[in-house]
1. Between structures I, II, III, where is FRET efficiency 1/(1 + (r/R0)^6) of positions 130 and 266 (r between Cβ atoms, R0 = 30 Å, to 0.05) highest?
2. Looking at structures I, II, III, which one was helix-only ellipticity at 222 nm (-39500 (n - 2.57) for each DSSP H run of 4 or more, over all residues; to 500) calculated from, given that it came out as -27500?
3. One of I, II, III was used to calculate FRET efficiency 1/(1 + (r/R0)^6) of positions 66 and 170 (r between Cβ atoms, R0 = 25 Å, to 0.05), giving 0.95; which?
4. If P(r) over Cα pairs in 20 Å bins from 0, in percent is calculated from each of I, II, III, which structure is the one that comes out at 21, 52, 21, 4, 2, 0?
Structure I
C-alpha cells in the first residue's frame, strides 16, 4: 500500500511540475500580452499626440505682447510693449525690443526663453535677421541670430553657440536669398553662410546674389567699379572686368555689359548674342527669353528667333512650353511659336514644385492642368499644401480634395493624421471621425479642416469660433471675420497676419473687427 501510494505520489508530483510550468508559461504569456497591448496603446497615444505640431506664437492681449503655445497655453504673459519676435516657432527663443525711439530708429533688442528668463546675456544686443523677396514676403532666418558686443557684430545659433565672432562692423541679409549673409569690415563687403563659414573675404565694394539660389554664385564689385562672379565654392566664374552683370543665370552662362554693349558669355569667355537684346529675362539650356523694344520673345544661342518679341510677358514653364501674356490675357506657346493654350486666362503660372499649371479665370475661378495640358480640376483653389501633398478646391459650394497627380480624394485619405473631418449635410457643416461617426452636429454655415495644431474654425450666425481636436467648443462663435482662406485659430485666439508675414494671435475683438 505504501509503495503504491508512494508511486502514485511520485507520479502526481512529476505531473504537477508540468502543470505548474504550463500555468507559469501561460501566465507569463498573458502578462506579456497585456504589457504589449499597454505599450501599443501608449505608442498609439503618442502617435496621436504627435500628429499635431507643437510651436510657439506671439500673443497680443490688452494692448501688450506675450507668447502662447499651440496647446493654447500662455507661455509668456502679455506684458511687453513691443511685438515679440520668434525666429523659429518650434524653439523657445523669443526676441523683444525695449527703449524704442521711432524718430531716430534706435532700440534695445534682447532674448528670453519660455520661462521669461534672459538668455544670451553676454551680448549687448540680440536680433532676428529679417529678409524678404521681390514680392515683399518676409521671413526670419530660422536658426541664426545677429548679436552685438562692444559695437561689433557676430552670429549665434538658437542654442547660443557662437558661429561668427563679433568682429564685423555690420551683418545684413542678402536680400531674397536664404542662409547667406553680407558682412562689412572696414567698409569692405564679404559673405558668410549660416554656419559662419567665410564664402567671400571682406574685400569688395558691393556684393549681391546672382539669383535667389546662393548656389549660383555672387556678383562682386571691386574698388575699380568692375564686376565679376564668384561661385559658392569660392572659385571665380567671371573675372572682375565688366561694367555690369545682370541677375540671371543658366547653363553656365551669364549676361554682362562690356564696352557699353550687353551680351551673353560663358565660363570659357565665349560671347553670344551681342547687341541682340535690351534684357535677358531667363536662360533655359540654349534658349533665351529676351526683351526687344519693350516686348518679350525667345531666341536660341545662335540668335535665331524662336518666338517673336511681341508679348507683354514671357516665362519658361517646362519641356517645350512657355507661358505668354498679350492684351492682358495669358496663354501658352510652344518653343516653335504655336499656341498650345488659348489666351483666355487672367493669369497663369507653372507650379514647378508640384508639376502643375494653374490658370486663373474671372471671379477667382481657376483651372489646374497636367503636363499634357489637360484640365483636371476647375473651381476656387483655397489651399495648396506641399507638406501633406494635397490641393483643396471649392467646387459648387463644396470642398473637394486632390493629390498632386490631380486625382480626387476623400478628406479622410488626404488628411490621414486628423482626428475629425469636415462634413456637410443639408447645407450645414459638422465633423465626423475617421469612421464617419458624427462628433460635431451639422449646425455651422461654414467651417475649416483641422489645422496642423488640431483646431478647426467654425462659422455660425455670421461669426467665427473654434473647436478642438476632440470636437469640444473652445471658443463660441463671436468673431466677425471676413470670409477668406486664412481663417485660423489656436484655442480661443485668432490668427492675424501683420505686415505681410508677421503672424500673431489675439482674442482682441476690437482689433479683429477693425481689420475686417
Structure II
C-alpha cells in the first residue's frame, strides 16, 4: 500500500478505536439514564423525555444537508492542501449554522408551548404536571441542541471531512460521562426534573472547548471568519432531503405513537425497546464512523478498483456484524427489558410483539446502510430524492393506517402496526437503493449485494428461530442473562462465519487479509 492508503488505514483504525470507546460508553450510559427517569420520576415523564427528544431531533433538520454538503465540499481542498478553500467553506458553514441555530431555538419554544396541550403527563406520584413545568422541561432539553448549533458543528464538519473523527468521539465521550454523572447525582438527590435536564444540557459545552483547541492546533491556517464560499454548499438543499428522511425514520415510531395513542407510558415502553437497538446501532457505528470520508476520497481520486474492493469488504463486514448483533437481540431483547424495568409498575414493559418488531425494523433498516453511506460519500443526494419521498409516504400512510387499526385492539397493537408500516417503508427504500447504488456508484453487480442481504435474513432465522419458536431460554436474572448472552454471541458468530465461508468466501478472506495487514503494521 502507498503512503496515502496507509494514512487512510491508520486513521480508520484510530477512528474506529475511539468510536468504539465512545459508542460503548454511550450504550452503557444510555441504559443508566432512562431507568433513573422511570424509577424516580415515572414512566410518563420518561415517555415525555423520549417523545420530546425525537421531536427536537426533527427541529435539528433546519441544518439538514448542511453537514453532508460541507463535508463533501471539503474533500478536494483538503486533498489539495488548499487552506484558503477550506477556510472559505468552514466560514460559510459557520454562518449557516448560526442561522440554523436561531431557527432551532424558535421551533423548540413553539413546540414546548404546544405539546402540553395535547399529551397529559403524570409524575410518579400520579399527579399531572402543569403546563409551565412541561414547557420548561422541553426548553431545558433543547438547550443542548442550541449550543451544538452555535459552537460545535463547524468543528465537526472539518474533522469529519479530514477523517479525524476520533477527536469528536473523545470530546463527546467526555461530555457524555459528565452529563450522566450530573443526572445520576441529581436524580438520587430527588432534584426537580427541570433542573436535572437543564444542568445535563449544559454539559455539552465541554465538547466545543476540547475541539476548538484541537482544531486551532492542527489547522492553524484555517480561518472560520474569512469571506465565505456559500456556493460550495449548494448541494445542501439536495442533501437536506436525504437527511430529513433519515431523521424521520429514526423518530417516526415515537412521533406516530405519540400522535395515535396520546399515551406517554406507551411511548416509554417503545422507547425502552428501541433503546436496545440504538445501543446496537452504536456498536455498528464503530465500523462506519468516518468511513464515507475515506470512500469519498477514493471517489474524488477516481481509484475505481480500490474503491470496489474496499466497498465489498465493508459491505460484508457490516452485514455480518448486523447479523450477529440483531439475531442475538431477537432472542434476548424481551428478557432484558423485563429485567431492566424490574420494580417499575406504572407501565407494562413485557411486550414480546413490540420486541420482535423493533428488531425486525432495525434489520430492514441496517440491511441497506452500506448503500446509504455510499450515497453520502458520492454526494448523490439529488439523484436519490425520489427514494426518500417513497419511504416517507410509505411510512406515514401505512404507519398511520396500521397504527389506527391496531389501536382498536390495544395501544400495544397500535405500536406493532406503526412498526409494520415503517418496516414496509424500509423494504421499499432498500429495493430502490439496490437499483441505484450498484448501477451509479459502486458499479458492482447488484446481485452481490442482494445475495448478502438475503443471506443476512436467512442467518437471523437460523440463529434466532429455534429459540423464539420453542422458547428454549428461561432467564430470571441479569447474571443468567449475561451467562447465556456470551455463548449466544459466539454461536451467532460461528454460524455467520460459516455462512461467509460457504457463500461469500472471497470477501471473508479479503477482510481477514486487511485485519492481518493492520495487525502486522501495528507491530
Structure III
C-alpha cells in the first residue's frame, strides 16, 4: 500500500526526520566525547608564561615536558639515557661528541626533526641555563653533520655534555624547531610546536581557567619501559586538562566530589582529610623532595654588600620557615647541607654556626655593612600554598635582626615576571624573594642555578663572584669523585662567605589522585605519559 502525504505533511515529516538525525548525531558525538579519556588535573600554579627556556618556573617546565622532548633523559636510578638520541659517541681525546637522532622523530606540524633544529635548541638553552652556560664555556662548535647527526666539539674535556643535555629540571634542554630556537634567548617564544607526546591546544588555553593538551598520535615512544623521565613515553589518555584553581579548600571540595582526578600540591593541612576517602590515593612521587630558598638581589642596596647578606644567614633559622608553611614534621627536614641531605655532596661545612637566629651577630654584621635602614622590598606570592607563608616568616626574622621590610604581595606569575627586572625597588624592582627548588636541581655545584655567580649572565639575583666561578669550573673539569666532593665542600664554604642564596630546609609534597588513576611515574617532575584511567 502506498501512502501519499500532502505538501505540509511532507515538510513536517522531513523536519521530524532531520531533528531525529540531529539528535542521533549529537548523541553519537556525546558518546565519542565520553569515550575519550580526559585527565583533569590541578597543578601547583596557573600557566601564563609558556617558554621553558626563558624562565625556570616549574609550571613552565611541566608544560615543556608535555609538548617537547629531550635528547637525553634521567632515569629512576639517576642514570642519563638516550631519549631522542639513538647513538652517542665520544672521541678518544674526549673533545668530539657525536649524537645521532633516532628514526621517526617529527614536529607536531609533521616536519621531521633535524640535527639543525637540535643544534639551535642546545645553543638557546646554553645561553640561559646554569649548566648550559658553563657547558658552553667549553664548547668550540655545535653543528649538524647531516640531517640526523649533531656534532659538539669542545675546547677542553668536560663531563657536562651528558650532565647538561640529560638535566631533569629547570632549565630543561627541550628541543624546538630551528625557527623557534633561533628566538633571542632573552625574549619569549610565540610558536609552541614541539615533538613531544602531547600537543598544546593554544586555541583552548584560557589563563585563569584551564590549559589543554591532547595526545600526539604521531609520537613514536622508545621501546624501553618508562623510568622517571627516560624510556618510553606512552600516552594512555586522550586529553589532559590543567584546571586553574588556587583555593585549597575549593580544590579539596572538587577532589572529594570527583570533579578532578589529580592534585599536584595539596595543602599539607588537608592531607588527613584526603586520607579518609578510600577512593583517593595519597603518595609522594618525588622521594628526594624540595628545598626552600631565600634569594637576594645583588644589584641593589643593601644586598650589594656581603656583610648585609651574611646578616640574613645568621638571622634565619630553618624550623620557623618549615613550621610556618608545612607544619607537620612528617613532611619536612632541617638540613644545613646545601646539596641536600642524603645525597653525594651533602656537607655542613661552613654552615655550622648559621641558621641559628643569632640576632645579635646579625645586627653586628648590618652595622659593619653600613645598612642605613632603608626598607627592603620583599616579594610575597599569595596564590601558592607552599610558598605563601615564607615571606611573612622572613619579614619577622629580618625585622628582629634590624632590617626594615616592605613586604609586597602578588600572585606567583606576577612575581616570576617581576623577579627578572633589575630596576630599583622603588621603580618596580625588588630586593628579596623566596622560592623552592626540586632537590634534583640542587645536588651539585654546576646544576644548582643559584650558584651561578657570573654577574649579568647569572639567574635572577645576579650574584657576581669570580672565586665561585673558578670553583664551579674546577668541578666541571674534575672526574675524580673524591676531588669533586672536596670542591663541592669548598663551594659551600664560599656560599657562607658571599651568600649567593640562603636555603631553608627540605620539604616533601605528596600528590593526590583517584584510585582509578594508575601508572603515575616517580620522578622529580610530574609527567602524564604512562598514566592510565579506568
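Values in this text are rule-based calculations from the coordinates and carry no lab data. Computed from a prediction, not measured in an experiment: that's the story for all the values here. Cβ atoms are built from the backbone, for glycine too; each structure is taken alone.
1. Values: I: 0.25; II: 0.85; III: 0.50.
Result for FRET efficiency 1/(1 + (r/R0)^6) of positions 130 and 266 (r between Cβ atoms, R0 = 30 Å, to 0.05) over I, II, III: largest is II.
2. On the way: I: -4000; II: -27500; III: -9000.
This value belongs to structure II.
3. On the way: I: 0.20; II: 0.60; III: 0.95.
It traces back to III.
4. Details: I: 17, 38, 33, 7, 4, 1, 0; II: 21, 58, 21, 0; III: 21, 52, 21, 4, 2, 0.
The structure behind it is III.
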